[in-house]
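Quick note: the coordinates plus some simple rules give every number you see, no bench work behind them. Remember, it's a predicted structure, so these values are computed and weren't measured experimentally. Cβ atoms are built from the backbone, for glycine too; each structure is taken alone.
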Structure I
Amino acid sequence: MITPRLEIDLDKIYHNATTLVGRLKRLGISVTGITKAFRGAPKIAQMLQRAGVSGLGDSRIENIERMRRAGIDGQMMLVRSPMISQVDRVVAAADISFNTELDVIAALSRAAQKTRTWHGVVLMVELGDLREGIMPRDVAKAVQTVRRFPHIRLKGLGSNLACRNGVSPDNANMEMLSALADQTDEHIENSGFIVSGGNSSNLSWAFGGGKVRRVNNLRLGEAILCGCEPLHGRHIPGLYRDAITLVAEVIESKIKPTKPWGTLGQAPFGQVPVTIDDGNIFQSLLAIGRQDIDPDGLQPLSGVTVLGASSDHLVLNTGSCQLVLGAEVSFQPDYSALLRAMTSPYVTQTFTGNVVAAVPHPGPFIAPCFSGAA
């Protein structure tokens, strides 16, 4: 088979999605299925819809356009603040966009007026992680301004945590979001007001007895694809963690010393060389590198150890076994390694389960993490 490749089990991903949708529904929380990791692959997006997500969300308008061209219906959200240069495309393809800048919303309003359509806006609130969001004290004024824009409908409030500084979702910050929602929709006749509490990092809070109150939506990608919550890397019981496997091929296999020789400088990509003398080892090179994956995010499925990587080589200690040329070595990628592999033009995706096909980049592909099973 073609290497390197991602082996994707669609049945396991579907299981993870339906399980999370069902568990959160009992808490009064809907799921927006995030499609960015697999670049809006239509077959995967349709599968998430069958699993019961309330809508699909992506951070790039190109992926939403891809799904629209494939005839995918249903609510589509752009979950990153739109670029002003793309407002016409956003209004044309996305039903709702997440916003923090009034000038951008004004541009969306003008674009919607030109096409005589309406565009929904969710205002993102800064709750401490210091990525995106309006400061809480400024939300009321922003709401008043947004409500005056023609062809714009205020659809809700949202927040994002644990994506820059690792600030955890908890009762305190979710209560602040709920209180702001109370103030915001008090005079809005909108029974479908969205209070989007965050991403997969919110699951420990939600399933751990957190005070949900107004939070009625979470945006899930990594948990569906990896079967784990990213805040602590913990397995979510009942989910598969082995839905995706990365396979790469051996292109060199030799006995080599563990300690380099010569004058040492800074290694490529800024690493500080670590020299350990463990004698001679069986060392293998694989035809994949940092251009394709994050080497720190690979968990080998056999008795090998990742020693390092350059742009297009992965270096392994293969223990007591010297691998033959052409041998295939399997890994479970974490979310970081997976994101890079999914966007590499050199990594092929193969599917098992509901869809069976080998699709070279940039065809349909999907995303996840880790090893094990439900």
Structure II
Amino acid sequence: MMKNLPFGYIIRDEKVLSGKNYKNGLVEIKKEGEKVSKGDNVFRYYSNNENSLTEKIAKLDEEIQEALEGQTNVYSADIQLLDKHIEEELGKMLNTNNIKEIGEYKSAISEALIKKAKITGELSPSGSYISKLIEERRKYEEELNNGQEFVKTDMSGTVSYRIDGLEEVLSPNNFDNIDEKLLEGYNLKTGQMILESKEQGKVVNNYECYIVVFLKSDDAKNIEIGKSVTLRTSDSNEISAQIEYKREESDGNVMLVFKINKDVEELISYRKISIDVIWWSKEGLKVPNSAIIQENDLNYVLRNRIGYKDKILVKVLQKNENYAIIENYSTSELLELGYSEKEITSMKKIYIYDEIIIEQSK
């Protein structure tokens, strides 16, 4: 049986990453959703005058390439290997749309080109000119690299650039300090994606996260810490969860914290989501609680079949505030209840599509 729940707040173990040059804008080294290990570079900030330095380096690369094209009398085996490598990397670059891979291929081509230029400069009559270009390029590249600020992570997990400023506030380490008034004060919209930051990134624990809800139902009040339930998201995806934390509020609500370790990465983009709680699941026939007749610790329903009414003994598997799941007793169970085999043979049973009579209370 399922109890509707309007929304839940997502709490994660996450670490925001930032640096001194955040105003320069960042360059992603690891993409959104990519996994990283402790100590990995996640992103870097642009250096001062990076665009100008990059343009100068690109122009020098063109000049070096032009100078190399005029050196037809140089046949070093090393140069031939470098030419082959450049062709291979260029072929890979032309066959991919992945921005990260394109950047890696461009870097490999540029590195091979400079190696080729150095060798050619040593073997060529015009080597002094090529060497001058290489040295000029080296200075620009050194200035560019010295101005870059790389940001590392001190935890492993999944990279995200969606920052809402609540990463340090809504922490799994301080459930005692979280309440409904605090969460409502952030005015979060259900199902809204967290905006991407151009200045910061973060690393999220991709093994587990938590969802905080506030409920008044009997199921919520009676559930025990450590019990398992199933959560159903708005896209009908079902996730196994465990009760991690429970607290009764002064307004009659119960604060529950569900711990999940599946689909954690799919939830990284959100802070507040629509969600249903499946407190229990039983297979049987669903009837209103008002249809159950209790007599001497046993449960019956009143069946109407073509005008004939029969009171039928049933086993109640599970109940919530409104409905019960019932089924017929097995022969062995009836024997344990003290019925004889003759009595059991003459007993009527309830089946799907039977009409159940709900007697109005007088």
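Taking distance in nm of label points 7 Å out along Cα→Cβ at positions 36 and 300 as the criterion, the highest value among I, II goes to II.
Given a computed value of -7500 for helix-only ellipticity at 222 nm (-39500 (n - 2.57) for each DSSP H run of 4 or more, over all residues; to 500), which structure among I, II does it belong to?
Matching structure: I.
Which structure, out of I, II, was P(r) over Cα pairs in 10 Å bins from 0, in percent, for residues 148-251 alone derived from, given a value of 10, 35, 38, 13, 3, 0? Value 10, 35, 38, 13, 3, 0 for P(r) over Cα pairs in 10 Å bins from 0, in percent, for residues 148-251 alone corresponds to II out of I, II. Among candidates I, II, the computation of mean count of other Cβ atoms within 10 Å over residues 28-35 that gave 22.5 used structure I. Looking at structures I, II, which one was distance in nm of label points 7 Å out along Cα→Cβ at positions 84 and 340 calculated from, given that it came out as 3.4? That value comes from structure I. Sorting I, II by volume of the Cα convex hull per residue in Å³ from high to low puts II first, with the largest value.
If you rank structures I, II by distance in nm of label points 7 Å out along Cα→Cβ at positions 132 and 308, which sits at the top with the largest value? Spell out each step's value before the answer.
On the way: I: 3.8; II: 11.3.
If we compare distance in nm of label points 7 Å out along Cα→Cβ at positions 132 and 308 over I, II, the biggest value is for II.
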